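A short reminder: the numbers here are calculations on the coordinates, not readings from a lab. Only a predicted model underlies this, so the values are computations on that prediction, with no experimental measurement involved. Cβ atoms are built from the backbone, for glycine too; each structure is taken alone.
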Structure 1
Amino acid sequence: MARKIIHIDMDAFYASVEQRDFPEYRGKPIVVGGSPDGRGVVATASYEARKFGVKSAMSSRQAIQLCPEAIFVRPRFDAYKAVSAGIREIFGRYTDLIEPLSLDEAYLDVTVDKLNIGSAMEIAKQIKQAIKDELNLTASAGVSSNKFVAKIASDMNKPDGLTFIGPSKIEAFMEKLPVERFFGVGKVTAKKMKSMHLHTGEDLKKLSEQQLVRYFGKAGKFYYSIVRGIDERPVHAERETKSLAAEDTFQHDLITLEEMYTELSKLTEKVVLRLSRNQLKGRTITLKIKFSDFKQITRNHSFTQPISDYQTIIDTAKELLDNVDLEDKPVRLLGISLSNFGVLLSQPKPGNPYQLELFD
């Protein structure tokens, strides 16, 4: 039996929440992100701003150049999380097989649905309508028999779109798909493919699996399968937290170690707080550094036992930083993340100084 997969993607989520909550923003170009006066980055933009070419991850300075009338709004993540919880509650009326990808998008497996509706398209319609009626927001949905195609479909008729690509249409659809739309194909890989005269799925289909692996590594196996409409990845109801991180892009480049130490201290405090909230400990600390020329490096250190305390994290981050050649390299961004988690199984009993840990 073919699976029934829905991919729901909220439309310009952060910006739409701002326009919903603040009537003065409605119909105007809204950019959620950092200030254009500094080194802010666009988190998302309303459709009014997107018409001018404003995109997520673009610098706020570039955004204001493209759209001088843009209104910049600082993110309100608590508000977005609250709305996301409401969206998740709506999903849960139809299925428990929900795989959230972020606050504003998720996969749903409705092969067997709670209400015995049977039609994935009807379920997608009802979900979209519930989001509109109860949350006053719009979402786009893609429906297909696998995750890859459902995700592509959800982006085809935004905003407020609903697109179905049935099993019999998938292979022809994949043949026409530009290579840059394939999962895992970034700018570098797309450029490489086009230099090899590989522009669409149909072009990729002409290569054998061995050839694709030779040219593109392990991803070649995925390309070989998906261009033939094969994607067996299940919808995972619970996505394991892989890492917790904090990073910051600075108004002015950092030059001295003292400045960097100060910022690392602030980042460590954020990471420790997030670890505490999630009751997690990790064994690998990673330091991320982006220089003023946008070159980026990472350095990491792993422990034999999981840790979560401020002092160990800050000391390790400083040591990793000390081992980087910073001469004549102003720093634009710093980040700290903890990964390789152990999961707490039980609290220590009185008189027992140890906690049970189950490691990855």
Structure 2
Amino acid sequence: MFVARSIAADHKDLIHDVSYDFHGRRMATCSSDQSIKVWDKGDNGEWNCTASWKTHSGSVWRVTWAHPEFGQVLASCSFDRTAIVWEEIVGESNDKQRGQSHWIKRTTLVDSRTSVTDVKFAPKHMGLMLTTCSADGVVRIYEAPDVMNLSQWSLQHEISSKLSCSCISWNPSSSRAHAPMIAVGSDDSNVTYGGKVQIYEYNEVTRKYAKAETLMTVTDAVHDIAFAPNLGRSFHVLAIATKDVRIFKLVPLRKDSSSSAPTKFEVQVLAQFDSHNSQVWRVSWNITSTILASSGDDGCVRLWKANYMDNWKCTGILKGDGSPVYGSSGQPGALSGVLGSAAAQSALNGATGR
């Protein structure tokens, strides 16, 4: 049984994002109070705040961890139109309380003219790369040419999506058969305009990102988007948080390897759930992509799992206060250990909008 723990986060305003590190032993939170807090999990299972600092001059929308291969590195983005890269330094400051870590600003990315709504590190096999998206509809991809010097970042790509961007997700597949791919979601309020999710793919011939697919059936504002971890599948699975939860399957169609045209996909809807009966704010996969967690304005986290027939069903519900929701049988939903830190992230993210 999954045991929920409540944490007195002590933020002074809405918490917009919660992010776990690769091992699930560290956690970062960000808030409209313009601060980030870092939490470490003790041997007793309790979370202790080891760092807290003011980061931006506006609401902090997202915070995310780099892969530990690159050190203890965080990135955050804000309404103040910037994204910032932070690095933890140990033993350089004597005036800090014992046990408190010291995070320093390595660089501020100031290319956006509007609110930076999401920030994500690229998959580890691509090197140290960082992607941002903004309300002005531009996705920017930066690279740190020297991983030992995080103050230097170069802008590699700018992708104009024509719609205000709200969220991004990298396809984590490291297969050589799959080109680097980014999904971009839009929270544009114009419901008559379809295609609120766009897929961009890197082309080795042109050395640019080009639009490969638009999911025209997604017409409502998209709040979160997440590619499922790909452990060798030939196709891709994408979860979307909008007014409901949707899971799409993207099957690449065969193409000429020398062609500069992007891959075309056969798009299938695997599942669509309106069980939250409200806006869905976050979707998050476990590491094996067998369970999807979603959180919504109903104050619940719901867990979705597919059976051997590939039919997706709700396997557990958790209220915002951590208590399980009991079904008609009187038994709580099955919140087993396979939940993992990725799914628990949705539980902690809460249903906070912008």
**Complete:** Re helix-only ellipticity at 222 nm (-39500 (n - 2.57) for each DSSP H run of 4 or more, over all residues; to 500): value -1000 computed from one entry in 1, 2; matching entry is structure 2
**Prompt:** Thinking of 1, 2, which structure, once FRET efficiency 1/(1 + (r/R0)^6) of positions 236 and 260 (r between Cβ atoms, R0 = 30 Å, to 0.05) is computed, gives back 0.20?
**Reply:** 1
**Fill in**
With distance in nm of label points 7 Å out along Cα→Cβ at positions 4 and 212 computed for every candidate in 1, 2, 3.7 is reproduced by structure 2
**Request:** Given a value of 10 for relative contact order in percent (Cα under 8 Å, 6 or more apart), point me to the structure among 1, 2 it was derived from.
**Result:** 2
**Prompt:** To which of 1, 2 does the computed value 47, 30, 14 (Cα extents along the principal axes in Å, for residues 140-195 alone) belong?
**Reply:** 2
**Prompt:** Here distance in nm of label points 7 Å out along Cα→Cβ at positions 12 and 308 was calculated and came to 4.0; which of the structures 1, 2 was it taken from?
**Reply:** 1
**Message:** If Rg/Rh (Cα atoms, Kirkwood Rh) is calculated from each of 1, 2, which structure is the one that comes out at 0.95?
**Reply:** 2
**Asked** From 1, 2, which structure was Kirkwood radius over Cα pairs in Å, for residues 84-291 alone = 20.3 calculated on?
**Response** 1
**Request:** Given a value of 2.6 for distance in nm of label points 7 Å out along Cα→Cβ at positions 276 and 300, point me to the structure among 1, 2 it was derived from.
**Result:** 1
**With log10 I(q)/I(0) by the Debye sum over Cα atoms at q = 0.14, 0.17, 0.18, 0.19 Å⁻¹, for residues 164-283 alone derived as -0.57, -0.82, -0.91, -1.01, matching label from 1, 2** = 2
**Complete:** Comparing distance in nm of label points 7 Å out along Cα→Cβ at positions 60 and 108 across structures 1, 2, the largest value goes to 1
